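Down below are the structures I want you to see.
Read-outs: derived from the displayed coordinates by stated rules, not from any lab. Note that the coordinates shown come from a computational prediction; the quantities given were computed from them, not determined experimentally. Cβ atoms are built from the backbone, for glycine too; each structure is taken alone.
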Structure P
Amino acid sequence: MTPPRAVAIIPARGGSRGVPRKNVRDFLGRPLLAWSISHAREARPVERIIVSTDDDEIADVSRQSGAEVIRRPPQLATDQAPSEPAIIHALESAYPDRALMPELVVFLQATSPIRDPGDVGGAIDLLLRRGADSLVSVTPSHDFLWLDRGDTAVPLNYNPAHRPRRQDMPARYRENGSLYVMRTEGLLRHRCRLFGSIALYVMDEVRSFQIDTPGDFAVCEAIASARRIPAKHPHASMSRLARAEA
């Protein structure tokens, strides 16, 4: 049986309020964006890697790191614009003929440089094994959650009168934003990253770390260095829920 084809799409705007020029800022000797491009290159089913951007410097870094570039229209590059329209725009621009589109779309966040190189391929494999329509990467959570209603706070996932041990609480998961995998047909029909039967690709807390603030860079670099992630890479110059133990 012929394995399905996949395209990886990485949205990377030039504007970033939290960390200016975040996507091209140095992270262990390489632009932050280059790490996600190299992760996509490790996944065998991925036939093309596309960066959607409105920024010339990001476009140059993307090409040097081995990705193609689709220029994002201004209306899809605002702070309020969701990712899905940019992903669909990049997909339809790269494959004008829908009949030639790959079966799968992988959506990677440029702000997740500590994911393992095998996570992209592992997520694709999980979606196919489970026969799911879409997939989201998640991190296990055993936290006690509360909601502040103003007049009082209420527990969301436990009874304080019968407080369980954290290790005895049912497994719950939070989206970590690292990656998503979608069947192309469903993405175009629903215009949403998650739809139909949804699989969960479980990543540990370390691999799930994202860079959203200036302080995150230092923390993330320390974690990556401790895990011996190399500073240089050979390519640097150029709802049904299913659980995966990854």
Structure Q
Amino acid sequence: MNDLLPALPLSSGPPASGFLSSDLLSSDFLSSDFLSETVRALPSIAGGLLVTLEATLLGAALALVVAFALGLAALSRRMLVRGASRAVVEFLRGTSLYVQLFWLFFALPMLGFRLEPLACGVLAFGLNYGAYGAEVVRGSIAAVPAAQTEAAIALGMGPGLRLRRVVLPQAYALMIPPFKNLLIQLLKATPLLSLVTVADLTFRIDQLRSATGGTAAAYLLLLLLYFGVAVLLSAGMNALERSAKARLGQEGGGA
């Protein structure tokens, strides 16, 4: 049996030396060739960054609509509406975003509906993250003290007016932190777009890597760019949270 196994080469050095002497520590890492090629590719990289931002913001906007639609339906007094909402949420959360995107891009045209690649991505992001956001909406509304609703009823407010004037302003502040997490997760999912021919940031950086051979440098640049965008999005959501708390007069709202 042992005669069938190929002989393994013996190495006199430590096992990690081959990895450490690769692209990260070689003289080609951040070489002048890579830097000059990166400068030439800046317009292309900037275009990819804009596509990533567009997909993130449009996907988030659609996810917000889906989240409120499914979240409010989950609070309906009608059992059929609640059940339908739960079924949709569980289906979207229980299936892979990767598969959803590929189904929209490859399978939907077979049914006679063809969408642009970016539209497929935005739709997949909106549906998938909207399903997760539905639980945020439902839970935040349910967390509003019942006394607030009872006071609104005592003032003669109807269901719609109570929701708009009393419940949602308080629930809104509770929704922002989990929505921020979902927004960052959505941003980190956008590299999937490159798999359906969308020239996003990941696609452009991969072109740079192919042109230069600087794998470590190219992907380090990609990491830093995504991190920078995530920091900006987090800062924006934190500002929204402070504003929402300030309107409610909560402590720390003006900090």
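In terms of distance in nm of label points 7 Å out along Cα→Cβ at positions 96 and 128, which of structures P, Q is highest?
Working: P: 3.0; Q: 1.0.
When distance in nm of label points 7 Å out along Cα→Cβ at positions 96 and 128 is computed for each of P, Q, structure P gives the biggest number.
By the measure FRET efficiency 1/(1 + (r/R0)^6) of positions 72 and 192 (r between Cβ atoms, R0 = 25 Å, to 0.05), tell me the structure among P, Q with the highest figure.
When FRET efficiency 1/(1 + (r/R0)^6) of positions 72 and 192 (r between Cβ atoms, R0 = 25 Å, to 0.05) is computed for each of P, Q, structure P gives the biggest number.
Given -23000 as the derived value for helix-only ellipticity at 222 nm (-39500 (n - 2.57) for each DSSP H run of 4 or more, over all residues; to 500), which of the supplied structures P, Q does it correspond to?
It traces back to Q.
Out of P, Q, choose the structure whose coordinates give log10 I(q)/I(0) by the Debye sum over Cα atoms at q = 0.12, 0.14, 0.17 Å⁻¹ equal to -0.72, -0.96, -1.32 when calculated.
P
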